[in-house]
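Read-outs: derived from the displayed coordinates by stated rules, not from any lab. Because the structure is predicted, anything quoted here is derived from the model rather than measured. Cβ atoms are built from the backbone, for glycine too; each structure is taken alone.
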Structure 1
Amino acid sequence: MIRVGVIVFPGSNCDRDLVSSFKQFGFTVTYIWHKDNELPDGLDIIGIPGGFSFGDYLRCGAIAANSPITSAIVDFANAGGYIIGICNGFQILCETGLLPGALIGNSGMKFICRNEGISVESCNSAFTRNYDLDQELILPIAHHDGNYIASIETINELEENSRIVFKYTKNPNGSMNNIAGILSENRRVLGMMPHPERASSEYHRSIDGSTIFRSLLTSLT
C-alpha cells in the first residue's frame, strides 16, 4: 500500500483531481490541510496541487510556502520523500527552495488554458521511468505565471544533470530552455506546470499524464 498526502491550501482547485488520479491507480490518499503542523505517519508521496493558493497575493506560492505544514514538507523532502508539485504546486516548491528558480508571468501576460505538446527529456526518475525518452505528450496547461526562470548557471546545471524532465515543444509562456518540469538534485521532487491529473483517464482528451502515476506505482512497489 502506497500512501499519498495531498496538501490543500485556501485557493487550491485541483486537489480533488489529483486525489482522484492517485486513487485510480490504487494509491491510498489523505487530504492534508495547510494549517496542520505535522504530516500523517507513513506517507510515501506528497502531492501539491494546482490552483491559486491564497489568491496568488504577493507572489504565486509565496504565502503557501510559509504555511504551518511547509516545514514538515521540507523535512519530508530532506529525508528522501517523493513530492510532486503541479502548476501552483511547482510555484510553491520553488518558493520553499526545494526546487531552484522561479515562475513569473507568462511572456504574453495572459492566462493560458489549453493542451500543449510536451517532450520527455529524462526517464531517469520515479516519475518518468515508464515513458520513452523524447516521447511527445499532450498535456493541459492552465496558468498565468508559468514562465520558468533561473540563473544561467542553474539552467546549465539542470541540463547537464538531466534534471529537466519535461519541455514544451512550442513554448507557450517564455520559459527558459522551454522548461515545463524539473527535478530536485536527488530526483525525488518533481515540479511541473502541465497537469497530468487532467490527462489520466478515458474521460480526458489525453491519457498521457497517467504514465506519471504508473511510473510512481512501478517505482515504489
Structure 2
Amino acid sequence: MTITGSHTRTAGRLVVLGAGVDYHEAWELQCHLVRRRADGAIPDTLLLLEHAPVYTAGRRTLPEHVTGELNAPLVETDRGGQLTYHGPGQLVGYPIVSLGERRIGPKTYVRSLEASIVQALARFHVDAYTEDGLTGVWTERGKIAAIGVRISRGVAMHGFALNVTTDLSAYEPIIACGLPDRPVTSMGAIISSPPEVREVGDAVADALGAMLGTDWNRASL
C-alpha cells in the first residue's frame, strides 16, 4: 500500500553514510540534495547514518529543556520538533522526498514515517505504536523514535532517529522532545539480542519504500 493513491512505483537512491557522521556535514549535504531534488536533477534520496554524539534543538525547543551538563555539542536546527540526542547505536534517516510530486502534505508524510518505523520494529518483535496528538513512535517502555522534518520548495528533509542500542544515559540532562513525564527507550532495552543498526536501516528503508511507492537503489554520492 502506498500513501499516494497510485500503483506506479518510482526509483530512488539509498545512501548509507556509516557511523560517526558530523551533524553539520550531514545538514549541509541535505540542503544540497534538497536543492537538486527541487530542480529535478536527482530522484528521492534516503540517507541512513549514525551521528557522532550531538544534541539538536528544533524550532520549538525552550531553554529550560536543558536540565544538566551536556557532554556533546548542542546544535540549533531548522527542523520541526524539540530537543533530542543523536549518537552511536541510533539509526538516523534523512529522506529527501518530493512531497509536491506526490501531492501529499507534511502531516501525511510524517504519519508515513511513523508507520514505516512501526512496521520495521515489528520485524524484530518490538511492539510499537503512535499516539494521537504526539509525533514519534512509542512502546510500553517509552519513546523509541523521534521525528522532525522541514519542507523546502516542496521537498522534505531531516527525518527520524530510532534508538537501537543508544546509550540512554545521554538523555538524562535534557527533556527529550519537551515531554518531561515520558521516558526514552531503545530496542536494546526491550529485546535481549538487538540487531545491528544496519539491519534496522534495511527494514525501515523497505517499509518506507513500500509506503511511498519507491524502490530504493543503493548508491553513493
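Points to keep in mind about this one:
- semi-axes √(5λ) of the Cα gyration tensor in Å derived as 22, 20, 17 - corresponding label from 1, 2: 1
- Ranked by FRET efficiency 1/(1 + (r/R0)^6) of positions 25 and 161 (r between Cβ atoms, R0 = 25 Å, to 0.05), structures 1, 2 are topped by 2, which has the highest value.
- Structure with the greatest value (metric mean count of other Cβ atoms within 10 Å over residues 121-128, set 1, 2): 1
- Answer label among 1, 2 for the case where distance in nm of label points 7 Å out along Cα→Cβ at positions 17 and 41, calculated from the coordinates, equals 1.8: 2
- For distance in nm of label points 7 Å out along Cα→Cβ at positions 33 and 209 computed as 1.5, the structure of 1, 2 it came from: 2
- Looking at distance in nm of label points 7 Å out along Cα→Cβ at positions 81 and 113 for structures 1, 2, the greatest value goes to 1.
- If distance in nm of label points 7 Å out along Cα→Cβ at positions 73 and 129 is computed and equals 2.5, the structure in 1, 2: 1
- Ranking 1, 2 by distance in nm of label points 7 Å out along Cα→Cβ at positions 153 and 185, the structure that comes out highest: 2
- Among 1, 2, structure where relative contact order in percent (Cα under 8 Å, 6 or more apart) as derived comes to 28: 2
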